[in-house]
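Each structure below is given as structure tokens.
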Structure I
Amino acid sequence: MSQSSNPRIFLVDDDEDDQFLLQLVLRQHTPTAWVQVLNNGEELLTALAVERPLPDLVLLDLNMPLMGGLEALAHIRADETCAHLPVIILTTSDNEWDRQKAHALQANEYLVKPNSPDQLNRLIMMVKRRWLSTL
């Protein structure tokens with residue numbers, strides 16, 4: 001975890017619209033946050049191998065090219081240097097199998113992307129309160 005009050009967040013999502021909206025709302029609610037956008041699980045694992053300090057939070061989509069979120073999460077939990085990282089699955093999938101698999105792989109939370117900007121604001125405020133409030 002970072003030692004400053006500037007949280008480090010990895011946002012892993014291949015959808016450019018979602019990347020833009022999530023960054024916008026994250027910066028509104030956590031203006032000091034450093035947000036690194038990654039497009040898939042392979043990019044995430046590469047970044048985790050080289051970035052120090054490790055991020056304070058990973059927001060991870062499920063359905064992405066090259067390597068999806070569940071596969072990336074399995075790799076993270078198998079790596080003792082990253083196993084403790086808070087990983088929130090943030091996806092459009094409300095499929096119960098996806099939810100169960102994410103929890104079996106020790107996702108810290110499973111959240112479905114909301115449909116409205118107002119709901120997205122509330123969701124990001126909740127994420128900040130639960131996962132970034134101690135930073």
Structure II
Amino acid sequence: MLSDLVPVENLTQFALHFGVVSLAMLVSAVLWLWATPFKEIALIREGNTAAAISFGGALIGFALPLAGVVRASGSVWEVIPWSIIALLAQLIGLVLVSRLLHGVTRHIDKGEVASGVFMAGVAITIGILNAACLGG
């Protein structure tokens with residue numbers, strides 16, 4: 001039986017943490033999609049590789065600090081505010097890069113893969129730095 005291998009309390013903590021970070025990922029994805037100036041999901045459904053790469057990078061970029069926060073936290077209640085801070089850092093990074101590199105997001109809308117890869121790289125880089133700072 002599984003409870004012989006893993007104590008029920010540990011399974012409960014796993015489920016609670018996984019539920020909280022899954023919800024945080026969902027909220028971050030929705031806010032990211034809202035913050036971008038184009039309809040990423042529609043573009044992805046149309047086969048826009050640039051949009052898929054950009055959005056995939058955004059998801060990875062947010063998952064990295066969440067993983068660090070979960071590893072460093074003493075309880076699930078510590079994960080929630082730090083998840084919000086991680087999300088804000090990701091969104092601020094998106095806005096700053098979009099402003100500094102005028103039109104880079106318009107290139108994604110047109111399917112230009114280089115811009116999608118660049119934005120994914122920015123999101124993942126922010127996520128790595130975010131994870132280092134949040135993970136203690």
Structure III
Amino acid sequence: MTPPSVEPGAELEPVSRVVTLEDMLLFEPEGEKNIHTDDEVARAAGLPAAIAAGVQFMSYIFDMLHREYGFQSVEGTVLDVRVREPVFAGDTVTARGRVTEVQADGSGRRVSLEVWCETQRGGHVIAGTAQVPVAGGEAGGVT
């Protein structure tokens with residue numbers, strides 16, 4: 001098993017997903033019609049089609065962090081991101097991350113990262129930072 005990335009500059013293994021309308025519906029209350037679930041409502045709001053909710057991409061970032069740092073990363077992770085561009089059904093979204101700093105505290109270490117999602121069109125559709133608790137001092141040689 002590969003140790004998790006904790007060295008500044010290290011890039012995490014990206015996570016890519018093709019966004020479908022069915023997936024978009026999972027992030028909204030069942031039966032609700034809004035800009036995230038219905039093309040007509042979205043067009044009435046001035047959008048070309050329904051757009052995926054930002055929490056959908058946050059889930060891709062959490063998936064990437066979980067794959068890299070394990071289950072202990074779920075509790076205590078702080079994610080601070082902003083949605084920048086709309087995403088539509090059929091878009092491919094890729095979550096990416098880069099380690100910026102490692103800090104030691106009384107309970108272990110925290111890894112700071114730049115995190116973002118991009119589509120096949122380029123640009124960041126969501127971007128920000130994450131602070132992830134990392135157990136132990138063995139990974140990556142950082143103590």
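Throughout, read-outs are computed from the coordinates displayed, never taken from laboratory work. Since the model is a prediction, treat every value here as computed from it, not as a measurement.
Values as computed for the structure displayed
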{"quantity": "Test item: Cα extents along the principal axes in Å calculated as 54, 29, 25, pick one of I, II, III", "calculated": "III"}
{"quantity": "Relative contact order in percent (Cα under 8 Å, 6 or more apart) from the coordinates reads 25; which among I, II, III", "calculated": "I"}
{"quantity": "Answer label among I, II, III for the case where helix-only ellipticity at 222 nm (-39500 (n - 2.57) for each DSSP H run of 4 or more, over all residues; to 500), calculated from the coordinates, equals -5500", "calculated": "III"}
